[in-house]
Structure I
Amino acid sequence: MKNNKKRRLFAVIGIIILVSMYVLNLVLALIGTDWSRQALKGTMILSIAIPILLYAFLMLMKKNPGGKEEEELTQEQKEEIYRLMEEKEKEGD
């Protein structure tokens, strides 16, 4: 999955979460019980925290320019790694 697709996915997830939080805020504000007031405070805090966290996460994704998934190692690279591991084990003995 490329970086743009991941960004769009997280943006859509963020929008869904925020819209549901705003609807929940409205419902809790209309209920008016003690529990709903405490839950309302929590959802208001999350309404601020979630966009900040999503923005920070997207900025971290931007810092990783390639966004490439790990590439498969060639057989030669695997053999070289195996040889180096064997040498390391012999040195340790």
Structure II
Amino acid sequence: MESKIKDTQNQRVFDYMKKYGSINPMQALGDLSVMRLASRISELKDMGVPIVRDMKSSHNRFGEPVRYAEYSLTDRDYTFPDKEKDVA
């Protein structure tokens, strides 16, 4: 069952990047309920999805400087990998 959940989360993360251009950990948690974005990105990369990471700087609600990763597709026309095709 865990594999099915990961597949669903991977698809949601992929679709989000395709629709909005990029995703960061706060968007993943708030919009998609994905807590471990870096893990989902790693799995997508292992599937051959062309993703690039850009490190951003900002401030948290206490005014402290923070850094976070923002991920985007390098090819917006790329389609989600079909597992059925790869198995053959």
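Read-outs: derived from the displayed coordinates by stated rules, not from any lab. Everything numeric here is computed off the predicted structure, so don't read it as measured data. Cβ atoms are built from the backbone, for glycine too; each structure is taken alone.
If you work out relative contact order in percent (Cα under 8 Å, 6 or more apart) for I, II, which one comes out largest?
Values: I: 34; II: 30.
Largest one: structure I.
Comparing mean count of other Cβ atoms within 10 Å over residues 11-18 across I, II, which is largest? Walk me through the numbers before you get to the answer.
Numbers: I: 12.9; II: 17.8.
That would be structure II.
Taking -29500 as the value of helix-only ellipticity at 222 nm (-39500 (n - 2.57) for each DSSP H run of 4 or more, over all residues; to 500) derived from one of the structures shown (I, II), identify that structure.
Numbers: I: -29500; II: -14000.
Derived from I, not from the others.
When Cα extents along the principal axes in Å is computed for each of I, II, which one produces 71, 34, 18? Intermediate values should be presented prior to the final figure.
Numbers: I: 71, 34, 18; II: 52, 30, 19.
Corresponding structure: I.
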